[in-house]
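**Student:** Each structure below is given as structure tokens.
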Structure P
Amino acid sequence: MTIDDIIDFVTRLDGVLAIRPGPDDGSPAPEIAWGDTFFYYSPDGVVPHATQPFATIVTKDYPDDATSRLDSHPDAFRVNIAAGKDAFANRTGRAPREPAAEDEPGPSATDAVIAHPAYGSVGWLAVVNPGPRTDATVRELLRVAHHVARSRYERRTDSTTA
């Protein structure tokens, strides 16, 4: 599974806005985010101001998030998914705020579903270099995260029009 495979899959879901900031795109994203991808549920095609993406793809270590060691491996990337508490518990066997089990894969494990190194406590999951073991799972988790983001958007839209 490549970055392009993931982007293609997610952008085929309804109402998805994919942002991949770069040096010449006029994006307000900081330079460190260049080359990464951010997925929003936004049927109007405008980056939402009051919501986080439901999934991201990062291609490098960030200052506060280097445990996946993306900078140590050429072409390494991590897909991050706002899976929610239920999907998180289903995949890890624990609640998001509970400590990791000793046999849980570490943050640099490849082709394994892991608690997100920085946002696992709020139900985010991640996969470094998804491959054959996690392909179907990543797609399903992305569908779930998209559904949750769409439902949240619809609730907000309904409350502002009521």
Structure Q
Amino acid sequence: MEFNIRVAQREDMVQVITLIKELALFEKEPGAVEITAENLERDGFNENPLFHCFVAEVKDKIVGMALVYPRYSTWKGRTIHLEDLIINEKMRGTGIGSALFTEVIKYGNELGVKRIEWAVLDWNEPAIKFYEKNGANVMRDWDVVQLDETGIKNYISKL
């Protein structure tokens, strides 16, 4: 199958948001996506973009994406976080995921980061096997901790 990997453009965000919603459905949280294509356009394509995105195209249709953003480790220094690597369900197993993953690794290397990090659901064994096969350390003894918008407001209200 012939496909093209490239840096995302503002006009791609309409198709990117479709992939994000597809991922939410796969992760059993179909109603969790609050952002819009307009949010992505505003946040990723301005003077100080909050993220960098790669897309995979087949016949001018976006079928995959990888979105990363900068982080900083007090132990390592500059890092990037891979927020999502999404491949349209019909396109999985075609090499597109590997190509996007490679592009993220090359990008991190070009930036000179000390680490590329991401989260994976503990039940997503195909993804875990893919990452481990490619040299990633899946740290199963760490838990992801989040304070959502409601939690933030509740905390602040107690001050």
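Values quoted throughout were computed directly from the atomic coordinates according to the rules given, and no laboratory measurement underlies them. Predicted model only: the values in this text are computed from it and were never measured. Cβ atoms are built from the backbone, for glycine too; each structure is taken alone.
**Student:** When volume of the Cα convex hull per residue in Å³, for residues 100-147 alone is compared over structures P, Q, which one is greatest?
**Tutor:** Evaluating volume of the Cα convex hull per residue in Å³, for residues 100-147 alone on every structure, the highest lands on Q.
**Student:** Have a look at P, Q and say which one yields 2.5 for distance in nm of label points 7 Å out along Cα→Cβ at positions 108 and 132, as calculated.
**Tutor:** Details: P: 2.5; Q: 1.8.
Of the options listed, only P reproduces it.
**Student:** Once distance in nm of label points 7 Å out along Cα→Cβ at positions 84 and 140 is calculated for all of P, Q, which comes out largest? Numbers along the way, then the final one.
**Tutor:** Details: P: 1.5; Q: 2.7.
Result for distance in nm of label points 7 Å out along Cα→Cβ at positions 84 and 140 over P, Q: largest is Q.
**Student:** Separate question: With distance in nm of label points 7 Å out along Cα→Cβ at positions 44 and 60 coming out at 3.3, pick the structure among P, Q it was computed from.
**Tutor:** P
**Student:** Out of P, Q, which has the highest value for volume of the Cα convex hull per residue in Å³? Working shown, then result.
**Tutor:** Working: P: 124; Q: 157.
Going through P, Q one by one, volume of the Cα convex hull per residue in Å³ peaks for structure Q.
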